[in-house]
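The structures come next, written out as structure tokens.
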Structure I
Amino acid sequence: MDFLEGEVLYFDKPLQWTSFDVVNKTRYVLRRSLGVKKIKVGHAGTLDPLATGVMIVCTGKATKKIDSYLHQDKEYVATLKLGATTPSFDKETEENATFPIDFVTKELVEATLKKFVGEISQVPPLYSAIRVNGTRAYELARKNKDVEIEPRIVRIDKIELLEYNLPHITIKVSCSKGTYIRSLARDIGEELKCGAYLTALQRTKVGEVGLEDCITIEKFQEIIEQENSVL
């Protein structure tokens, strides 16, 4: 593989790693194995630290392909907790409200999910990397400053209920780029009138690239070090 000329790598991002952690680790491993001071490395689509799954990383001249991957559809498997909310719409922040869920049934959940299929207007989370007047929204949110984020149109192609085990449900979502699953969790909770937030998220597909095509960071490092030792 010619990483300086350009390669496209498919990683299964670990829990608690930022997208930049993956890029920095990849760059470190390649610089060390190739004996170079600089190598261009970039990722095609951010995943939150609390999310795992498919992350595409490009090196060298292949970084020019990043935009094409950014525009591809995505697939996620998400677990939601019903009956509570958090400011970040996930486990990054503590629960700030709880609600009864005794009226929630599997049939109600399935009927509610169907309402989100198609083009929908979605407000991204306050705790996101979206820039508001030049500053990341999450930086303002963590300082308890008022942040107003404009809604955007996204497309949900399919939502499937995989598990129903109250207070948790697990869903599979096929969607367009720019869709925030945390916001979808919040909106599902609001539609059910019991609140909800994301407790686990795995990106299972980017375009045609699935989890089965990905390797771990550790495996990548092992392969590169083995190749380097042979050379």
Structure II
Amino acid sequence: MQREMQKMTWKQVRDLVPDEITTVIFPVGTLEAHGATALGTDNYIPESIAQFMADEINALIAPTVNYGITRSLYGYPGSITVSPDSFKAYVRDILDSFVDVGFEQVILLNGHGGNNEVLKEIAHTYFYDTDVKIAVIHWWEFCDDVIKEVYGQDGGHAALNETAMMQAIDEALVDASEYDTDMVYTYRPGADIYPVPGSILLYTKDEGYPDFDITRAKEYQRKVFECVTDFAKFVLERWSMI
């Protein structure tokens, strides 16, 4: 069954929503520097999670919002940003359209940390205004225990976790030959730097360097997919009781 809305006709959507399908998955990311991985990392990853989970939760997948709030990595070639106000208004307009289509639940899969706070604010007011239930999942934060389970260490930005996910999606989207430890910067509290002096960002000292092991990357991807999907199932089940 086709799950991607942009590949469906309007009649196909009309016949499914809301009689047979009431949930939409909405990936949101941005375009920014990611070390040795593609600029679209924050878009590809939530899209891949959406494609895995759509059948599992009986949902359609909305097209991805590919531009978000890029701050610390703005200035690196290819990084794109929009203002928080523009982002907020645009995402909210899309969410409001989901109401008119007939969806009753939204699973918003966020791939970019710069979007977190605005998406949290949008989600609260959206439910309050429309009564459409919404869950915003920041996959890398939610699956923090998975990176430690598979690799025994913390992740970061364009680091072990995102690099592994991109390798598992398509090895052509990762160029290990471009990797250099000079690309790595470990965040230090008390310093705000624009642009940040490294496109691979670690949050724990000496943890999260990419290892480019495709076997472990596939294992990590599978566990992330299962982690997010199981949680979405749990949320939808609990929502059905309200």
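No lab work stands behind these numbers, since they all come straight from the coordinates. Computed from a predicted structure; not experimentally measured. Cβ atoms are built from the backbone, for glycine too; each structure is taken alone.
For FRET efficiency 1/(1 + (r/R0)^6) of positions 117 and 149 (r between Cβ atoms, R0 = 25 Å, to 0.05), the highest value in the series I, II is held by structure I. Given -8000 as the derived value for helix-only ellipticity at 222 nm (-39500 (n - 2.57) for each DSSP H run of 4 or more, over all residues; to 500), which of the supplied structures I, II does it correspond to? Here the read-out was taken from I.
Given a value of -0.30, -0.79, -1.16 for log10 I(q)/I(0) by the Debye sum over Cα atoms at q = 0.08, 0.13, 0.16 Å⁻¹, point me to the structure among I, II it was derived from. Computed on structure II. Each of I, II could give P(r) over Cα pairs in 10 Å bins from 0, in percent, for residues 61-188 alone, but the derived value 11, 37, 35, 14, 2, 0 comes from I. Given that relative contact order in percent (Cα under 8 Å, 6 or more apart), derived from a single structure, equals 28, which label among I, II identifies that structure? So the calculation was done on I.
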